[in-house]
1. As an exercise: Kirkwood radius over Cα pairs in Å, calculated from one structure in P, Q, equals 23.5. Which structure is it?
2. Comparing distance in nm of label points 7 Å out along Cα→Cβ at positions 142 and 318 across P, Q, which structure shows the greatest value?
3. Determine which structure produced the value -5500 for helix-only ellipticity at 222 nm (-39500 (n - 2.57) for each DSSP H run of 4 or more, over all residues; to 500), calculated from the coordinates; the candidates are P, Q.
4. As an exercise: relative contact order in percent (Cα under 8 Å, 6 or more apart), calculated from one structure in P, Q, equals 13. Which structure is it?
5. When distance in nm of label points 7 Å out along Cα→Cβ at positions 374 and 478 is calculated for each of the structures P, Q, which structure yields the highest value?
6. Quick one: FRET efficiency 1/(1 + (r/R0)^6) of positions 222 and 334 (r between Cβ atoms, R0 = 25 Å, to 0.05) came out at 0.00 when computed from one of P, Q, so which one is it?
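Any read-out appearing in this document is the output of simple, stated calculations on the displayed coordinates, not a laboratory observation. The structure displayed is predicted, hence computed values, not measured ones. Cβ atoms are built from the backbone, for glycine too; each structure is taken alone.
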Structure P
């Protein structure tokens, strides 16, 4: 118990130290951004020692059918979480003309099995107090089935999850109902600025790579039949490239024996998924505008392809991104929201999977301040490239990252996610144990190096959604503007 409170106090100090620390944001190219007007007393206890953690180790086993099993035992609560990553069944591998087949196949797992229709299945899940669902996002290499519930009836709800996984009915009437719901969604999302922004930005950075897709198309939806879903399920739902993770109130030794017996009917296939060609960073700056008549806001994303998850630059990118736009104490947030009042929120992030994804910054702002916001985006990007991050600011960012990581470990499901991530990407066995030390070792030079390498202002792809009549002239300062309508078609005149 004493050790628990010692660790908790250390995490508490890390967190309070970050929240209480003063952050000074200095300008570039224009008048200096004044320091934050939020008063920070800086009196919280701050632990300066490196936070040392030892994550709970997952028990690993491989079943006879090739399925990898990871089990994290945690008996603090009578609860179990499950994640099954079906490798090779994600949207990344969808054939041309069948966009959405991976995601719709996953959704249909809940719409009935060979012995239960959708209502009976939903009632059985509810009766057990469990949660079971499946999804496959565009650009993902996996379909993920997630389940959770109490440990006292774990065998019962897990049996339902396996039934959904291995014996889906893909009933024609349920498929048509789902397609009807999706058709309504397709129409509605054309009025959503954030969807339009995501669609245009992904097209800009990924080009013809499958990750450019963010939604099923109406044409593809019409072609998705029972046979197409059954074929995808039969060919792609294979155990040999899949990972089953289980965390919570279980005993690994007993559970592995049960899984071997219960999943004996899930046989290996000939599947050998091959990744598409990696996307490449754009070589020059381009501007893409989706015209949304009478819009009073502009939504903006700007970025370019950066790194994959195995890159040696991953940890420096984590720190660099946190400094510039990773949260409410980042430079972009303090500048564009707190000081300038342009937006309610502005952030940056980056995607790093089996293939390189983009670093991206963006937010929504009033149309009349689009010009000022764009200026400050570029100011902050140039500043983190051209000026070394002050040591104090860097230290605060690193403590914040480590504190957030440490606090997340209170959830067994998060520890399980870390174990699965390590397995998927082939990371070293001690990767997460040494994560705090590796973050702490990131230097000022590391941050500036990755900023210069991946945040080139002259190669950023800029996507915006707003009233073209109000913001085209602003965007033209950054390059020739391609204008699209809300259906994704080029407006040949280039004007609304």
Structure Q
């Protein structure tokens, strides 16, 4: 059967300065082109693009808020999953309800005639948001492309609602459909008949799972050379683009990436963005870097790690606050295959910091009525998977190897206990300070864990009252990781310029 498709949007985005700005309902500027028109996103609605994997409340909360709040009607579309039938307890709907949405309805069909009827999509007219679950993109094309249901999605966005999705549900949000091939979406990036997404973001192609599945070079190697007019965007798991108009804010647990913009990272075909950064998708340029609103600078951080320049003398550092990742830098770590971030590989021994993971596992087991054995499988399923730890390992003695990026994911999970313990009462009762040392630094509560008792080699430090996390990991037994973390805190939190 021939799949009916809408006419492709022949819109070429060129870079130019912003000529005008309006303000969104969330207070962030909405970028406009030289004639005052939105080029990429929706003038009124919000588009949320998630890279798959475990999502935190920073993403689900933004989606529910944009839909109109916890009582708003939200439509969950599980069709990409590929099953013929879904009940009202589909996994995406469960996730939205667990995040606080009270009125979620699952809508699904594999019959295009039903999708093109008047009755099936009528409920969308009452909704504030539509969420597309993960799976395979082509199922969404086969079921909804060119139907009245797809037009209802467009109408919801046009009247100021929100459309969002994760994994396959993220790629379908773009104009050019990445990985839409029914035969194999791991290796085939574009396929005839499945190259058109729902175009909520015009002239944009979207990839996902790019760090977790080592896909960072795929857009650059395959799509961009054949479609140079496109803007390519991608995002790590648990990380989202929140787009209003042409302004995108990065939210979540790690990085996002831009292909075809006005600038790139040195030696790479993309530009890296972090949570808290904002990007103009129309003008294809950075609007704001989160670090620019702090007392920190790249030069200051570089000065702390200036002696780390080789694989046997390497260091990594991550600094974040209030959900913004100001930096995640590597020193002395060689370039990684497939453009993977140098802070993601290799994995470093964490020494005494392993007690944080052991303590968390013990607390989870304590509040589990099934009394599970705390073994390797338990760690993978109950500690690592809920926050998206793919590379972190633990041996039979409880010794952990990890990286600063995945350690930050753990810190975010710990700050939201229901990540690990779904029962609300138990989550409120759990004490997630086991494995951490508590003291005061410059009068502020500090929770810390170090590779060695004297603070050498690696430091994992949180300042709960300031919602700040500082992580320093090296392979140098002589490194004063505690001192390095304190120098960063001095400038970030306490206004000190010295050291």
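1. Going through each structure in turn, the value belongs to Q.
2. With respect to distance in nm of label points 7 Å out along Cα→Cβ at positions 142 and 318, the highest-scoring structure among P, Q is Q.
3. Among P, Q, the structure yielding -5500 for helix-only ellipticity at 222 nm (-39500 (n - 2.57) for each DSSP H run of 4 or more, over all residues; to 500) is Q.
4. Considering all the candidates, the number was obtained from Q.
5. Values: P: 0.7; Q: 3.7.
Top value of distance in nm of label points 7 Å out along Cα→Cβ at positions 374 and 478 goes to structure Q.
6. Corresponding structure: P.
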